[in-house]
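What follows is calculated from the coordinates using simple rules that are stated; it is not laboratory data. As the structure is a prediction and not an experimental result, all values here were calculated from the model. Cβ atoms are built from the backbone, for glycine too; each structure is taken alone.
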Structure I
Amino acid sequence: MERGVLIGVSITISAIILVTVFFLFSPQYFFCNDGTAYNNCSKIKPFFCANGTLGERVSVCGCGDLSIVSGGKCLSKYQIEPKTIQLNYTLNGKKGFIDFVVYKNLSDYLSMVPRYIDVVDGKEATLTDFKLMSLDEKEQRELLLPLVIAIENITRNKDDQARIAISIIQNIPFGNSNKTLKLGDTTIDYYRYPYEVLYDFQGVCGEKSELLSFLLREIGFANAFLYYARENHEAMGIKCPVEKSLNNTGYCFIETTGPSIITDSKTEYTGAIKLRSNPEIIPIEGNFIFGERNFYEYDDAKILNKIRDLVRKYGEVNIFQHFQFQKIKEKYDLITYEYSF
């Protein structure tokens, strides 16, 4: 009887070892961080999944619809006058950066693209239509997708990919364009497309939010624009557990104008302004929900807001609370709690 048990245990252990070896040495069972199986082309051309990393392989994957093969690389007609920008981010206290090449010719082209639409499919255009017009611009998408790949190559964790994208946008400086647009007899401030925000390396709340929405959607996350009409401010929401979301909307608040913690909607803006109204929600479809496992931002934001309340009430905090504040500040690279609209 004991011998039978030992044989059974031995067979079980051998089976486990065989299965483990099979998976370890069978690349087809492994995937890159965007979900592409090893030795396969990504849905984003010309990227190929090899040894866990997405890299360009034009000879195998070809190019996107708006690019041609030139000198062994995919080349868009707008890839003229390049410059490299450094996109900084902080992930759980650790700083990193992505060097990304942007092109003046595409930025110039987008500056000529219309900023408004009247009718979509025979109906009056909605705010969603306006947002999708910006997010879906084809020439822009072709040259923004490599940034999505660069983010995905950093980590397999989808929530961390979202965190990196959010931090990148928050670290792009806030700034208005010095250009204007003429609509009939009315002159309005120029509104940049997402790619222009990267090229100019600055943007206002709505412009930066559109760039973030693009990145989150391409990574796979459902998200939403949160438009505060009374305060004339736009923030972002990312689909998250309802009980941790903004007013039980199913979207967690994200401030895009500067470094901030996801869910922290109680920031005081320049001029002692706070967001007190209920925002209009403009949803953008996606498959993933943020924070279903390790949503540490939710607890950190609660601690930070408790410390803020104590400072407002008493003008100071104790040593332990000061230590908590410093840890949170370093974790998210918080510089200031005042943001501009």
Structure II
Amino acid sequence: MKFQLAINMERMDDSLPMTEVARHTLEMVQLADAGGFNIVWAAEHHALEMTIAPNPFSILSWWANHTSRIRLGTAVIAAPYWHPIKAAGEAAFVDLISGGRLEFGIGSGAYQREFDRMRPGLKQTDAWKYMQEMLPVIRALWKGDTEHNGTFWSFPMSTSVPKPLQAEVPVWVAARAPITYEYAVKHGCNIQSWPLTRGMEEAEIYMGRMAEALANNPGKQRPTMAMMRHTALYDRKEDWMVPVRAAQRQLSQFENLFKNLGDVENGFPMATPFDQLGNRAEYDPQMLHTNLMFGTPDEVIEKLKLYQALGVDEFIYYASLGLGLKEQKRSMELFCKHVIPAFS
């Protein structure tokens, strides 16, 4: 099993200076680079302090200049916010300056709140159509001159400048619905999956969807399957509630965004009170401790063996959960020192 890191610059409130958040994020990426992680992912979000990622390509360029071996991925660019020529060129530039380390993740976009600002009038539920039109166009632009007359974009003969250093840039899609697994298998894309806070049965469902997509498309190559969980390691078992409290706080802010409540002040989503949640069971401390990748190194190794047995190829360590900076750094040190060697 290989390991990937998903990390955002994040602030849950304005008590931390942005400069300190940026310094910490880079140090986490450098620890992952030195500690044996395979890929680090930068997201795309807009006008939200909990995920400070206005352009994943500029973030990857920053990280490329301070790392040596770890691969650099977008997870993911939101297709409706981009023009294909611009996205192709930005991606290829990162591949060029990083020595061919780009992993290209593309998706639809996460929150209706962002669509209302970045692509007014578009429903989040319709955004997958943009992704499916854009990806083949970007691949064609990376190869050379192409023209495009589509539903959402049209342009005369053009190409990506620069071209990627890699002959074939690995492509990833974030997948939960069966239709996306089908698309990934048909079009040679690797898969990022996220069971949220649900149990191993959700991970089993995702593996089953990939198996079904492969059965429906004989002869197609099996994608690399990566699965993400919020992750926090600690030295003492009695500290198990520290990451749980952080996750509860962050997830209650995500509820605000998922439901598009509009209760965001100066970039900070207000936490949804627990008594207003219809899904309070998803915030149960013991459930979060069990389902998420929380624990001492030995406990985390045992949890990861379950994913390995399922056939998960790479595990995505999701570091952004509102945990204190000191606790985040200690977690990364423990993971690199104890967990990664156990799966080498």
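log10 I(q)/I(0) by the Debye sum over Cα atoms at q = 0.06, 0.11, 0.15 Å⁻¹ computed as -0.27, -0.80, -1.32: which structure among I, II?
The correct label is I.
Taking 2.4 as the value of distance in nm of label points 7 Å out along Cα→Cβ at positions 63 and 239 derived from one of the structures shown (I, II), identify that structure. It would help to have the intermediate numbers written out before the result.
On the way: I: 3.4; II: 2.4.
Traced to structure II.
Given 11.4 as the derived value for mean projected area of the Cα convex hull in nm², for residues 47-222 alone, which of the supplied structures I, II does it correspond to?
Here the read-out was taken from II.
Compute distance in nm of label points 7 Å out along Cα→Cβ at positions 71 and 295 for each of I, II and report the one that scores greatest.
With respect to distance in nm of label points 7 Å out along Cα→Cβ at positions 71 and 295, the highest-scoring structure among I, II is I.
Kindly point out which one of I, II the value 20 was derived from, the read-out being relative contact order in percent (Cα under 8 Å, 6 or more apart).
Values: I: 12; II: 20.
It must be structure II, since only it matches.
For the read-out distance in nm of label points 7 Å out along Cα→Cβ at positions 95 and 119, a value of 2.3 was computed from one structure; give its label from I, II.
Numbers: I: 5.4; II: 2.3.
It traces back to II.
Work out the source of 0.75 here, i.e. which of I, II gives that when FRET efficiency 1/(1 + (r/R0)^6) of positions 55 and 255 (r between Cβ atoms, R0 = 41 Å, to 0.05) is computed.
Answer by label: I.
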